[in-house]
1. Ranked by percent of Cα pairs over 13 Å apart, for residues 24-95 alone, which of I, II sits at the highest value?
2. Out of I, II, choose the structure whose coordinates give FRET efficiency 1/(1 + (r/R0)^6) of positions 8 and 184 (r between Cβ atoms, R0 = 35 Å, to 0.05) equal to 0.40 when calculated.
3. Quick check on the output: 20 is relative contact order in percent (Cα under 8 Å, 6 or more apart), derived from one of I, II. Which one produced it?
4. Which of I, II yields 3.3 for distance in nm of label points 7 Å out along Cα→Cβ at positions 40 and 200, as computed?
5. Given a value of 1.9 for distance in nm of label points 7 Å out along Cα→Cβ at positions 152 and 176, calculated from one of I, II, which structure does it belong to?
6. Taking semi-axes √(5λ) of the Cα gyration tensor in Å, for residues 144-191 alone from the coordinates of each of I, II, which one would give 24, 12, 5?
7. From I, II, which structure was FRET efficiency 1/(1 + (r/R0)^6) of positions 72 and 160 (r between Cβ atoms, R0 = 30 Å, to 0.05) = 0.05 calculated on?
Structure I
Amino acid sequence: MTKTRHPSVKPRKIPQQSRAEQTVATILEAAARVLESKGMDGLNTNLVAQRAGVSVGTLYQYFPGKDAIIVALSKREHAVFYAEAQGALSQPTGQSALKYMITVSVHQQLRRPLLARALDFEENRPAISKELATCKAPFGELVRQILAHDDIPPQPDIEIAIDDLVAILRAMVDAAGERGEVNRGALESRVGRALFGYLGIVDRQPEKSRARK
């Protein structure tokens, strides 16, 4: 019995020089634009190479197929997100850090919504999810540092709390992206109520915004 071989999700080689790094960056941005305009069904290496202005042979020097491109593109987006989210650690309180993290998460989803939705779907595939596990771990550590602030109520099980908070955040933001939401403020408010409520933080609303009797 022959064993089915699945395309590799790893890059063929890592660029070492600035020119090669620029070539890879151009290929990934071309892939992002194809995903935004044609979706995953329209993504193929020939079209990506054409959009990037490189030969298919050049593309294959770095990526064995479109799954490897998807992984590299997802890693790029995760790196951008985490770099922005780290700003939460400079906030003076845990609650302000949590709000900052929510703002960055919503911005990441709605900045390029078509790309975000396409990558969200692909990242649920087992092979791709496994490859991306290590680049998602730092976000959990960021949440852990936020929960360590004195103004965040202690949680019965910190590990479960971290997993739950990340799951709630991702589910709500991803669902908003699926619905095509564009109102960042409204989404940030809803996510904030969910996360603050989970942590047992009372979100005191101004008098005029309370429900009328």
Structure II
Amino acid sequence: MKGTAHMTIGAAAGATVAVTLQTETAASLFLVGLGLVSGLIPDLDIDGKLSNKITISHTFFRKITQFIGLLLIIYSYFKGLDPEKWYGIGAGTTVIIIASFIKQRTMLTITGIAVLIGGFFLKENWLGLLGIYIIFASFVAHRSYTHSVIGLIFFSIIAFQLEASLKLEGVFTACVLGYISHLVADMKFLPFNKRGVKLFLPFSTKEF
């Protein structure tokens, strides 16, 4: 299922929670937004639009890093003294080579690390856990662990911590329902899905 469909279903889940709890307008809009975002979260495990939106372009980052490496080489060559000059040139060359391997998933990993660090310094458990989730998602295959019960449980913990931090009723439910909506919408029983989701990884690879 396409991202726009997941967004719509997730937003509907958030709206259902808002209507059920009869929240005020601002809170209702916030819950709808949470449902929408949560409906997309499982697809962080793919090199696509979602990961692109939360990370700096890997192409831009690669060029900037390679440019810094080039500056280090030039500076070391003209300003450095032996043997430090050659250390600088070697370091700059290494930076350029390593930067050539940077992919979008690498940027997703870097983003996850940044979110994790942000959660630590802000003392926000949910943010730190979200950083761990993003890092994990950057390493797994599409429609694997983020589309499983394990992914749902971990995200539910994040949602629980977020509600505790915001002290707003309905946050946990909107997030979890949004996430579940994604898993259901990707299941094989729907005729437009060629593949299903492996809900019980790592214990079973059966698709539902």
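1. II
2. On the way: I: 0.40; II: 1.00.
This figure was derived from I.
3. Among I, II, the structure yielding 20 for relative contact order in percent (Cα under 8 Å, 6 or more apart) is I.
4. On the way: I: 4.0; II: 3.3.
This figure was derived from II.
5. Checking each candidate, the match is I.
6. On the way: I: 26, 13, 7; II: 24, 12, 5.
Working through the options, I get structure II.
7. Structure of origin is II.
Rule-based calculations on the coordinates, nothing more; no lab input. Every value quoted in this text rests on a predicted model; they were computed, and no experiment measured them. Cβ atoms are built from the backbone, for glycine too; each structure is taken alone.
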